[in-house]
Structure 1
Amino acid sequence: MPLAALYDIHGNLPALDAVLAALERLEVERILIGGDVTYGPFVRETLDRLLALGDRAVWIRGNADRELVEFLDTGTTRAPLPDDQRRALAWEAGQIGRTHRDFLAALPHRRTLEVEGLGRVLFCHGSPRSDEEIITRLTSGERLGRVLAGVEERVVVCGHTHVPFDRAVGGVRVVNAGSVGMGYGPPGASWALIGPGVELRHTEYDREHAATRFRQSGHPLSETFAEDVERPASAQEASTFFEELALRRERDDARP
């Protein structure tokens, strides 16, 4: 049976509901939740909807999920965040309960699953090395080779940068499933159907209605999230931004 990979939902409940409805029509039973369920307007409702899937769902964590747990536990995060993101974390921390926190805290960063037609597939959020490492469709083969060093699986599925792609480097196929809740490029929800091949899928939903609900949510960044679904950045703009950020981080890390 194929597996649906849903990444970067970011509390966008209307988009998630549209994708789940599409999965029901396709009779897809297995669902991989690829991280960054949080950091968005409807965090509690989104978590509850996904938890209700029970054994149909397999989860990994994203950097946003980890940061929310860190903030709940310590009032801060291991890496400094801008003030607007800190306000968002404080608001979301007040929306979820202890059960949600404990569930998120226990999630692994990566998971390998056997998928018919593809064999062992490695699912991670950012990269196999980190939940926040950046891989884009513009990443050079040289850098991507370093990111994938030591990976034994021949297929790696990731997210984090919200632009879907499917490319191969050094015998490893790297698939970005895109973003359900905050996709860049064509408006709508992006996800992937994994097994026996790889299909990058796109699901439309009522983005105007979603933006209205965002603005009514009380989230400190509700206007930003609403604008993101109303007028998403292009895939090229987003990929260029993230790739430049990745290279800048790499240069900073290399400094003595």
Structure 2
Amino acid sequence: MEPQLDHTVADGVATVVISNPAKRNAMTAGMWAALPGLLERLAADRDVRALVLTGAGDTFCAGADISSLRERGGEPGDAPQGPAVRAEDALAAFPKPTLAAVRGYCVGGGGQLAAACDLRFAEDGAAFGITPAKLGIVYPASSTRRLVSLVGPSTAKYLLFSGELIDAERALRTGLVDEVLPRGELDKRVAEFTRVLVSRSQLTQAAAKEFADGRDDRDAHWAAQERGSGDTAEGVAAFLERRTPRFTWTPGPTGG
């Protein structure tokens, strides 16, 4: 089977599957290059209210396909990690909630992708590592800052300096993951939680995502969106009437 990014959309949730089973779902140069365009199409799809990123089979992503590091899949003069950084940034900028569902190895470039998601749920037995020190690669500044924002400077340095793997329970303690599920229960929990996500106000989610990511200059913008959305009136009415709210505000392809 050729390495590829598979995707489906069902019940408001887009699921993107990293598929390169011959190499534990390592990302090839072509896969890195394809991810931003795929995310752009899914962001523009009004039926998509949340996105799940996962790996085929029992592995999330074992990093970048090392053989592809010699390929020039990027732009002229591009740094070796340019395509990976653009893919990571596109995932971080996705305007709707994103969740990485992790089984098995989540290493190197896989860790970059998981960290770029809003949330990370892992199956017991998963292993996490940031491994550029094993290859003499300079980890990108934006990726380093994102990792530090999740786990703090000390744990980020531990991971980056050593390249050692940590288990799911330690990842949970450090903030690298949000939930750890027993084996066999990850898919059920992800489906349950994404049902919650798609039922909530996209207005609230989009504003919260921007604010949490440091965009504290957009209060006036989001206040105007709130006034014109109708979501607040609908949410209050539904609460008083004891019914499920029908929120209608939707973000554009690049957010609110």
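Every number in this text was worked out from the coordinates using simple rules, so none of it is lab data. What you see is a predicted model, and the numbers here were worked out from it, not measured in a lab. Cβ atoms are built from the backbone, for glycine too; each structure is taken alone.
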Computed 16.0 for mean count of other Cβ atoms within 10 Å over residues 54-61 - originating structure among 1, 2: 1
Per relative contact order in percent (Cα under 8 Å, 6 or more apart), the highest-valued of structures 1, 2: 1
If percent of Cα pairs over 18 Å apart, for residues 62-133 alone is computed and equals 44, the structure in 1, 2: 2
Distance in nm of label points 7 Å out along Cα→Cβ at positions 38 and 230 derived as 2.8 - corresponding label from 1, 2: 1
Ranking 1, 2 by percent of Cα pairs over 29 Å apart, the structure that comes out highest: 2
helix-only ellipticity at 222 nm (-39500 (n - 2.57) for each DSSP H run of 4 or more, over all residues; to 500) derived as -11500 - corresponding label from 1, 2: 1
